[in-house]
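There are structures below to look over.
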Structure 1
């Protein structure tokens, strides 16, 4: 961890914050019909893919039809979770006043209840991004993903835990809200989880009933193949979401912070923390849509309630601002970011790799050194 307060002078931090506010205000002023048309057309596409996928599974006795059905259903689930559900539930389209695009009414095709997710993600994660002991997405309560997390023999299983989590990611996101780690520490009781747990049971029952009971039964003798197809589509969505989210949050150069560093944080300092605590994934237009534009994780953390389709439009401007102030702008292709995350998970599983490395000189420290020279 590098001292957040030493990155820039106080004046530079606030100037940077004003620049980010100006970008945000310009985006908000420009929102309109084009944004509404985009998300509504995407919803139509997602629904068409789901209907097509489920329809093709009725011909599951023919292997090409089964594979095409699984592929269509997988893409439909990815779009529903990433570019539609995640972004709508962030409030990115609340300004439209369209009920179907309301963050408080939308429910996604996922076992994690929207009500629980909005609190743990929209509030906890985006308020306390990468603050140790505040942002519960750091390690999701089961992984050691930061060297400041105290090592324990349990973490020897880091790579295995991450691998399992990738395959069942929607269930991991759901169970994350029970906060098992806090219960184990005595900071929370099972009674405190009553409402959250009830939401989970209701939502999980609906999802399991839909994918593994209702739709398989509708295909009659093909029920086992349909069940397998639905499970494969869910697994594909889980693996994709895990990869995108971990690559945006946990590559090697992404930083974390202490509560002391972020105490009495200004708006400019909050923006600065989002830059230092995020990473982008490079790719083409289709890749960005399939990732829910979370491939622009830096822009998303800066402006979580702005329609994600706008992030590519401002990415170069954000990068230029970072260069102006000597700030990093972490970005790389998916394979590079995945390898960085995997390497980090293996490294932090071991006790002798537990201490943070010497921090690189901050922008302010470099300026002081140059002035002294």
Structure 2
């Protein structure tokens, strides 16, 4: 151990962001264990490394006695007085020793400890970096597929995109760049595990927050969002400023803002609607692009009956019921959609029963 070693620790500390004192204390602790293991000592051993020049001092605890019978564990009163006249019989004294082959053992131990601490510190730094990004989006690069998982490179680490978080319509091509939503960060003995998603509705929300300044500064709020990943998203927005159109702010001039997000989502369709406190108005807007003739709500069971023009029925329901399903998720209401003719026929049937 010498000044060059201390300089090397200084450099490692700067490059890896590890406190040098942590490394030095770890080396001292490990040298104590190494001494006991290699030299068979059951005594109390103390190792101190000089923070400036790297000199290592090894001391063994001995008991002050009148006459020494066990040199490994005892020191005479005369020898103790040469160190400090205050020592008396029965006192415990640390005596500096130089174990055989200590230099080689110390060098090996120091190397192992430094390498191990660097690994631990890098794992801790990665964990600290990404634990603060839970529930947020990060940039990643597709690396490879392991079984059904897709491994995404995030800086110096990798994240796991599990099968249920993958969009069925997306092909994850090597070296492809994409944004992912950080679901969870776990600390494991082998390092942090980061789980990400491409299907979570919050991914769309965070993308709009990044792209739309009015959302960043709080003028426009995203009130609710419903998503069927890879196919369609419905998003309800509200403006705290009557002079700012929330839908227009999210769409951008000539669709520039929303198109950036659609491209990131590989062509997923996005419907942006005005949020309204009145449930009838909100439900009617949620069924966009379909036109709505009438909405009747039942507050008790939070259900709504919606009437649309005959020619708009299929549009209101959507392919395989997607539009109606997303509208229900977006509003939190159970929605029953009927065409104008179906509604009249139902009313006629009810009237006939009543008359009978």
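Read-outs: derived from the displayed coordinates by stated rules, not from any lab. Being a predicted model, the structure only gives us computed values, none of them experimental. Cβ atoms are built from the backbone, for glycine too; each structure is taken alone.
If we compute relative contact order in percent (Cα under 8 Å, 6 or more apart) for structures 1, 2, which one ends up with the highest value? It would help to have the intermediate numbers written out before the result.
Details: 1: 27; 2: 9.
Answer by largest value of relative contact order in percent (Cα under 8 Å, 6 or more apart): 1.
When FRET efficiency 1/(1 + (r/R0)^6) of positions 166 and 254 (r between Cβ atoms, R0 = 25 Å, to 0.05) is calculated, the result is 0.20; to which of the structures 1, 2 does this value belong? Let's see the in-between values first.
Numbers: 1: 0.85; 2: 0.20.
Corresponding structure: 2.
Given 0.00 as the derived value for FRET efficiency 1/(1 + (r/R0)^6) of positions 134 and 310 (r between Cβ atoms, R0 = 25 Å, to 0.05), which of the supplied structures 1, 2 does it correspond to? The correct label is 2. State the single structure among 1, 2 that was used to calculate helix-only ellipticity at 222 nm (-39500 (n - 2.57) for each DSSP H run of 4 or more, over all residues; to 500), giving -16500. Answer for the origin of the read-out: 1.
Given a computed value of 16.9 for mean count of other Cβ atoms within 10 Å over residues 14-21, which structure among 1, 2 does it belong to?
Details: 1: 16.9; 2: 12.8.
Traced to structure 1.
Could you tell me which structure in 1, 2 was used to calculate volume of the Cα convex hull per residue in Å³ as 151? Label of the originating structure: 1. Between structures 1, 2, the calculation of percent of Cα pairs over 27 Å apart, for residues 62-277 alone yields its largest number for 2.
If distance in nm of label points 7 Å out along Cα→Cβ at positions 190 and 342 is computed to be 5.3, which of 1, 2 is the source? Matching structure: 2.
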